[in-house]
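Some structures are shown below for you to check.
What follows draws every value from the coordinates through simple rules; no lab data is involved. Remember, it's a predicted structure, so these values are computed and weren't measured experimentally. Cβ atoms are built from the backbone, for glycine too; each structure is taken alone.
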Structure I
Amino acid sequence: MKKLTLLVFLAGTVGLMAAEKTETLRLEPGPNMTRAELHHVATVPNPNAVLVLCPGCNGSGEDLIRSPKWIAFAKQNRLGLVGLSFASPMPAIENGTGYYYASKGSGAKLLEGIRKIYGRDLPLLLYGFSGGAHFTSRFEEWNPVRVLSWCAYSAGWWDEPQQNPGSPPGIVACGDEDPRYGATLIYFKQGRAAGKPWQWVSLAKIGHQGSPELDEFVRDYFSAILSQSKTTSLWTDIDREEKVSGSEQAGQPSLTGWLPSESLFAEWRKLNAP
């Protein structure tokens, strides 16, 4: 009996290790890039879209895509799963020519890699923290037609959002103890003033660090975007944390946010700390 139990344990361990095994696609770095790699993990055959997790400055997304929760989410929603691993010299990042700036070559590198991994172009979901938020926000501005939805969490500086009626829905988030909070909130308000369907998330008592609670909300938000069922979207007042009408949000767009489903409202209120 003990031998059987041990064999079952070992089989489960091997299966877990296999599920978390990642592969790496190495691309020729673009202008002002020192590394252009995409880590990916097998999820489902012929995915409908790809979830790209984007780590902090010059980081590797390999550990992010090893997360059992992200793997399960990708499988449940028939998504490919990719971890961004781009790098640039700090002077290039600071002068606006590094990989943070998707229009300068790094965005094309991501699309090239997606084609090589999956054999075709696929729509994207993007979730980036810190340096990854820089890349995510600029990628969706540069190529909005390829993005289903996105979340940019805590970047140090932002480009002013452009008027774009085809802008995909997204989340802009920051911890209220993060020095990047003011710049991030201004970016959100500029985007809403431009009519973009964004939601704001203010995280309580957290600095510049990852947030499992935000991760969970992002997964639920993306699931609502991907859902084929009829869902009712809604507008929210980001300070009063109340539902508002379409006419009310049109009157003061920078004070409001958009959720793709009413089912997210209670979760957002619990997470958000105005």
Structure II
Amino acid sequence: MKASIIICTLNREDSLNTLMESLEKQTRKEFEILICKEEGPLAELKQQQVQKARGEILIFLDDDVECYPYWFENMMWWFAETNAIGVCGPTFVPVENLKNRDVFREGILKQIYNRYFLEGKQLIPGKITPCGAPTLGGNYPTEFSREMWFVDFLEPSAYGIRKWAVQKVGGIDTNYKGVGEFFDADLCYRVKGFGPLIFAPDVKVIHRPQKGGTYDKRLETKTRYENYCRFADKFVDKGFKHMMYRLFLKTYFFTKGFK
């Protein structure tokens, strides 16, 4: 068994069916598929599937992605031909689905966020800036997403990672609660000492963020903020700019939760 594809899903059968159809069309199929439909902390549910997995490569897919036919074959090439510990690629979000992303897309807030916290690197994939802000360049079809990058973290909605490395660091940190944001980045930071994390432009999926299921759980902003703080406390330097970023996030999540 080359790989184990792990999918956690909750009440989103239509998008799950689209994903499964795309996996059926893969040019190579040396993988098993583990589907979890239980409700609970996402980090715990994924770790349970990790313990069941038989593949040498663990692949995590959100239930609202659709994989291009050569996606698996291309991902396995990078693992076979390089010393990469983890691999991901573009996770393009169609314009009509952007409204379901909790990101800053327009206006003065976006300009401030991009210039001050992302330091103008917003279109570069998979970087954590010194203040602790993640770039989301892998979501957009730009000149940057057509290049190979060594990254700080892998795109959470679709990535592969060597199982032995995950086991070596003790698996997923299940202290991340709720939808578990940042536990994927946490795992990446703990395994990248074994080798590089690679953003490969030919390992593409389409990501269509959907409402319902885990989307509704993301309204629990207190847990999301606590998850970020857990990640930052472990991996981000506590300088002035980081404290400003943390205050920015706290204010944003408080306002969003209040609404």
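Miscellaneous remarks
- Value 18.5, calculated as Kirkwood radius over Cα pairs in Å, assigned to which of I, II: II
- Ranked by relative contact order in percent (Cα under 8 Å, 6 or more apart), structures I, II are topped by II, which has the highest value.
- Entry that produces 0.55 once FRET efficiency 1/(1 + (r/R0)^6) of positions 54 and 238 (r between Cβ atoms, R0 = 25 Å, to 0.05) is calculated, selected from I, II: I
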